[in-house]
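Each in structure tokens, the structures are laid out below.
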Structure 1
Amino acid sequence: MNSLLYYLTELSVNDLKRMQNSPKGWFLFNVSVFNAGTVVAVKCTDTFKNFGNNWNGYDIIVSNDDEVQRFVKSELSKKLEPLN
């Protein structure tokens, strides 16, 4: 489950659009796992976070580069496709 592609599928259209237009250097995915499911929140930031001892095993941070933007664009188009 600790996969960027999975986390992108859990985000809203608004979050994906925010990521696509973000000038920030990093995307921080805060992941909460419960018995009933998973909640993923993304934060666009210019500050790299080292998780250290407090890491929950699910949170990730990825750079805002061309490859990540390609994945964001792909997921956004999948979510918007039924609206067209």
Structure 2
Amino acid sequence: MRGYMNSDKAIRRAAAEQASKDARQLPKAHTRREKSNTEKNAEYHLQGYGLYFCLHDKSYYEVCPACKRTRREALRNLSSL
């Protein structure tokens, strides 16, 4: 009977240790995102830059052959300002 008490005590102790391990918080990731080369080398623009300039650094009031914006469209944008 004495051996039975020791094994019961060992099982309870092991269960308590496992419960305390399970109750611990999981480790959190502490990695910081690094900017890519494209982001590092990109020209800084203020917030709202896209409201007045296209992707080709031309204002919407100028002709942009890449966007196919004609002189007529540029004047229309200027007059609606």
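Could you tell me which structure in 1, 2 was used to calculate relative contact order in percent (Cα under 8 Å, 6 or more apart) as 13? Value 13 for relative contact order in percent (Cα under 8 Å, 6 or more apart) corresponds to 2 out of 1, 2. Tell me which of 1, 2 gives -14000 when you compute helix-only ellipticity at 222 nm (-39500 (n - 2.57) for each DSSP H run of 4 or more, over all residues; to 500). Here the read-out was taken from 2. Looking at mean projected area of the Cα convex hull in nm² for structures 1, 2, the greatest value goes to 2.
Read the figures in this text as sums done on the coordinates, not as results from a lab. Predicted, not measured: the structure shown is a model, and the values here were computed from it.
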